[in-house]
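> What follows is a set of structures for review.
Here, each number is a calculation from the coordinates, and none is a lab measurement. Worth saying up front: this structure is predicted, and the values here are computed from it rather than measured. Cβ atoms are built from the backbone, for glycine too; each structure is taken alone.
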Structure P
Amino acid sequence: MKKILIATLILSAGAVVNVAGAEILQVGTETSSPPLTYLDVNSGRQVGFDIDLINAVGKKAGFQADVRSMGFDALIPALRTGSIDIMISGVAVTDKRKKVVNFSEPYLRNGYSFMVKTENAASVKTMKDLENKTLCAQLGSEGANVMRAIPGTTVKTFDAPATAYIEIASGGCFGMLYDRAFNAYYLSKEKGKASGLVQVEVQGADKHDYDVAIAVRKEDKKLLTRINNGLAQIKANGTYRQIYEKWFGKAK
């Protein structure tokens, strides 16, 4: 609950409304995956594409997002127990996750590229080239499941993608199938440029391309409708495009 509120009325687990009628919902995200979500070192605040998106959706859907940072693997448990009301963190829509949460309409289509040391890049062309390798993954991510399904792999998990990148650079693992947008963003920064890593496209990885969406509890059907309506409105009025181009550049 934010200190700026003078008086509040509890609506549900995590949700409040102030005296002016502005609903505040708790939004969970993992903040080490730029450009979707990360902590700005200067302001100490959560920033990124997902943050701008949920704020814009909230304006149309009639709520204010109170963003909370937590580990990616903690997000769904926090949502299901009511610690948060909404989950947005580049979350892949999967059949397994659909059984425990409800997803909004997709707001991104994403896929994997492979992060690897530059000197090993030429040896990676297809998914078969990743067999019997030690690979890195973000804890709780769908990418970890994809890599575990590759024959003979050993998958080492890390709380943050940045830690996995360091592990690859040090030779602790061969590489990592991870979200293409995140890989590209990391490599565009000074730390990424100096890492000795490169991303390569892997034949066969495209069958694992996935939709990204916002998640709510199974019982929060009205909230889901509000979020979907908000998404539709910001796509129709050009706000979504502005946010997309701010973080990813103009679509090709």
Structure Q
Amino acid sequence: MRGISPRLGGVGWAASFAGFISCIIYNILLGVAFTYLTVAGDEPWSEKNYKREPACNTADRSEVGPAELYLYMDVTKVLGKDSCTPFVVDRDEPMFAGSLFAYATLTWVVCFFAVLGGPKSIGYIALLTATLPFIFMVVTDISFMGLNDLVGGNGGAYYWGSDFTLADGTIYDPMTKINSLLKDAYAQVFFSTGVCVGIYQAYASYNPIKQPVISLAIGIAFTDLFFAIIAGFTVWGAIGFLMATGAPEAYQTTSVGLAFIAMPTAAA
């Protein structure tokens, strides 16, 4: 940025710092994802497999689903086993999230070797990391929309914001009835723009001086849009299935709830 104008030097530093903070956050989330990946075959967060702690059978926690308890008690260790409430010093026995620490460390090691060779190694890795998600997303689209259709869910109607008729003949308007879910959906869209915070500017600095920057920026934006539209079928298919089956996890769509509570519940 300083090469464009000396006054823009601070912008470059700010973008790099923002990218660093984003990496810290997302690498922890990838550590959580690694944890789920290694135990996915056993589905320990499912209703039939999860063993609730006695403290979680109290009135205020009895309605909390197994997927939520698994995330906060077994993976991140946020909930104390003796109280089933957020950990408090001098009240609960400290618990070390050893598996999460190990997988988060593994994520940083993988990232280190990914960028070790500079733009050349990043380019090869991008061929894998930019194509596999599209394949996985198509598979999950078919799976979750199939689940939605199997139970007569309205995931598609939720997704497109269209009215539909309930079993009792009344008209259901998703734009007003599930307003909180739509707000969460809008918030999730903004996370996808994170690819352009600091990191892409650093990659772009290795391009030839005459590189068509505007056309590339438009291409990135529309690729992100296309991927978001595909991902919407997966998400709303899962939510439609959960709502049709009366699962309270259908409304766990804020923050990490969508990826680590709602979607695993639907998958189980």
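> Which one of P, Q has Kirkwood radius over Cα pairs in Å, as calculated from the coordinates, equal to 19.1?
Matching structure: P.
> Comparing P, Q, where is mean count of other Cβ atoms within 10 Å over residues 60-67 highest?
Result for mean count of other Cβ atoms within 10 Å over residues 60-67 over P, Q: largest is P.
> Here's something else I'd like to know. Consider the structures P, Q: one of them gives -18000 for helix-only ellipticity at 222 nm (-39500 (n - 2.57) for each DSSP H run of 4 or more, over all residues; to 500) as calculated from the coordinates. Say which.
It must be structure Q, since only it matches.
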